[in-house]
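What follows is a set of structures to go through.
Just so you know, all these numbers are worked out from the coordinates, no wet-lab data involved. These figures come from a predicted structure and were not determined experimentally. Cβ atoms are built from the backbone, for glycine too; each structure is taken alone.
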Structure P
């Protein structure tokens, strides 16, 4: 879109700024030549400072930047990832994988740290809130990732309560899951404006429709409440809202008006460049900080510390895989009679699953539905969602039931639909808690299509009993199309970026 295109005419760089600052009689511009050379910012300097909302001690980030600058021993390969929604996925950018902020930032990292082998992974899934990623983190992050940027402000919506805030509690559990990964990655929260904030008040010449378009005040966001997470866990936090608000809302600066930066509530290329600016600036500041205050024993001790108790009592993150597809799903198999594991896609876009074509075929799966370790009362049931294919041709019906270790009501699924599409759906089963709950899928003789194909491709077990979170209902829900194409093979992820030396 032309109005949200990149604005190279607004670009600036550090020039000779760092050539007059010496450390050990050497100019910073020389010591960090690759870090400061070549990148041109779009966001003005003052707004970069405003948008850097919280840095803290940043012990893990300091450790990472130190290692990137001076790779040593076996640590020469680094992984950088982003998890979030449609914004960081790249919706409304002119070219995903090139003009989205994460691709821009990753390209800069590769040039800024030439001694390191850097791989970037975009693990975002459009339309999903934080609770989904708590359950399905393994589908988006490698366990040995070194830096994770998280962007969920828009998708998580609002909760006006300050104490006991639902959004904050969900985000705390996700932050804990990521911080607890084996690689102990650095984490950065990148917050974006909430719905209606990148707009104008009703009655404004640019919002004079009846009824007016949505409008949100500066304070109508969850990001301010989430500052507590940044402070509690020493996680830096960047704010696109704060970086832009003075320019767009207070001063109406050409080139930084809301309509220059945002297509709707999603930023365009220009907005993505601003987001990349914030991340680049954060790492540049961290690199300079390491020259002035070198990484030492206190940093190392803090970076290696175990996680503290949850900020909210009992708000622990799960330590088991709950979103099972691909090989993880296959590992749940107990028996298959008439079902075969088939990849109906390609190597680039795999669509694997257990497929049957005859009535009487049975598939038995064993899954852990015990949520007692998370404080769930034993009598509360757990929501289990089964991924299955529905299509306008070939499809039959199946019965889903609990057969061992747990109990549930039988659920029947008709996989034939009228719309001429083939789409993964979810069906919900409410099962009792058990460390070994066995569920059976049986293909039935009934069929509206005249055929009996039934395909099962994965399952999701709710994070907690009682379905305290409505995450899956917000994503798609029981008996609805599963919209996560990035995780079921109907769409390709942005390709990994890697330069090896």
Structure Q
């Protein structure tokens, strides 16, 4: 979510604190402790599982590769983290066999925009201006420590792997000091998922606050030496609706000099769109392009679509949060009809509640069909492409993941077809988009490592992650009111 100019409203102390107390209790039963600093966290992961040689046998394989198509009762041979072959009755002497009978095999799902640090505040945004997301997120972000950021990322990554999301775009917009980024990146390394790390700005709620460009070379050298690895670096800019043209150009130019992906929020309100002419300004400055992801764009001018399509700029949509905040309905069909690459986003579990990419796919199809008043407006397979190969294109990693193509990295999920909500079997693609849930994800491989098997995470201490999240929110709750007052927001007593 993009946090614009600080909101200066009267906030009820009782309403804010009662709301936060209730949400914290839901997160965990661990008693709250009011501390000035997050205690050092004990490890929540063991060593990453080794890459092995596997033969996934007898699955309905949805390759998402136009040439390979779907392979009923198909096999997938994985070795050294890569897909070796996809086909029928494959032979792989010495490989460990994974029986995928009654399962659908498909590429790991791909998120393209997620404020992961805030996941410890799941559903804490209220239903009125006194407890709403924008004011709340600004206050909470000011209280967080590097360890708190890391706890949010760990909670997000654990839920992502559990839910079949193998690649995330961590849109990090609470980085007041370099050590906040380091703490988040260490979490990514420990968990073993694939990620684009969008290095963002210092905190929420302030305009004309640039990314710490001076820190990018250090971060790139320290954490991203191997571009063929699991982590890719990008920047998360405030963009033309919240920054001056000079700041935008400086950020874009620096990112491109370093070869980084660029992302920004845009089009979250028609008044702001008309005032900033954001897409037009980016186009005129030569800042659009295939290395750019624009997030939301639920409000746009008709003349915006042509430059987006012409430049190969990507659009990331998060239907649940866009509707929840009143940004509007995702303009899916107009974008697709222009040939713009549309991909999917969790955005923030503060609003969305969870990272269920199956539900996001289903919402995308339903919103498009409802807007067109036709049950045939958007096909399930097209939506599944948005969650796989189109997401990979947006993140610039389509040569590595997004389809089950021999030679690509082995990011694979197996989804059970014989669970109650998936039975009886009818059509694989429709069932993934319209029926599947995270609980149906049996097995997750990322880069050839099995990180979930038999419905259980393999190297992640979920109980510790949940306890840490509860401790953070218990402590943050005590400091939020002071932050609001220090920021100039009056408190009604």
Structure R
């Protein structure tokens, strides 16, 4: 294997620094070595640097002659990478360098994630700092830590280590697209106490399962109408409950806060006389759901089957409370953006439900996740979820709240970026926003008055061993970045 697969590629300085940091372990929460490399780089180039308590590092470079009065520009990216490998790949991310492979116009790794997310930002920023040929105003570089597992570096950022008023985030993956906004978010958790009772004679236990839904990311795919298994099971339970002699035993489904549930299972008891009617009703509603979802759920499957007998069941009041909660809990898109076409502005994801039992109590735990690019709308949708839990006697906890980056399509920085991109490439750029959390939202909340924009070269398959970086797009972006720094 070629030890220098990028030899002769342009821009040489960017590829030099990318190859260098690819030799340094930098999984999330293990960024100390690469941060030390950045610190040593700053000292060797006689540049001031600061590290805050969260582990973020900022490096400052003075302005070119005659540009001292220009506004300070912050180049921002994150030091950590997602560390994934193929099952058959032998690689220790704590010590082994990433093995780089060039495949035509693409750079990839040998059986592991490449780390272009966000190593290419680190490489570009270091190349800017090292260059004596770029004309620019005051430059700062901000490298955050632990972006991939929760934005914790940005969350813990000490704003005193940054002075600039224009932030160029280099953590996007689509060439010719300038990102100008992202969603804020919060998780809402509910705990509903359950009163249990013995299962009376004459009852049988059945399980209702919905499976085979596509699920997806609750930010990027919440608008696709793929169905939520918990919500759909709730719809069925609501109708089964009307038959009478019906009590829940347990309900479990979903998992991660940012994933749309693909499966849900509910156990319940009912009288033997109601079984045939209940099974017929479940199949009828299942056909209706399948028709409603259509191509959005080609793998939809409903299972209604007898289960082993249960010793305890939810009492009638607890059964009613859970069924009501399932029916009134909001899920999906609450509002679309009026400023960015096609952007989900506000949404909520009914992410998980779990029946927890110990020796003396039973509790149903629910987990939901709200997102919005407008913080007041985020608080409003979270309040609706809160109400759906509290009205049936549950206790609520909101946590992991992070701020939005509200899109401004009339931004002067956006207009300047589009103009320079058009002049440099001959192509028209577009702007967009994302219905997910980005570091820009957190950083902008901490650094009041900061103008921000996000862009990057073309990357595919990020967070997987199929991650690849388009080499020509890096050269194009580098040229654009130089022109932008010369003009802001």
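For Kirkwood radius over Cα pairs in Å, for residues 313-464 alone, the calculated result is 18.7, so let me know which of P, Q, R that is. The read-out comes from structure R.
When Cα extents along the principal axes in Å is computed across structures P, Q, R, the figure 69, 54, 46 traces back to Q. Comparing mean count of other Cβ atoms within 10 Å over residues 161-168 across structures P, Q, R, the highest figure is found for Q. Among candidates P, Q, R, the computation of distance in nm of label points 7 Å out along Cα→Cβ at positions 145 and 273 that gave 4.3 used structure Q.
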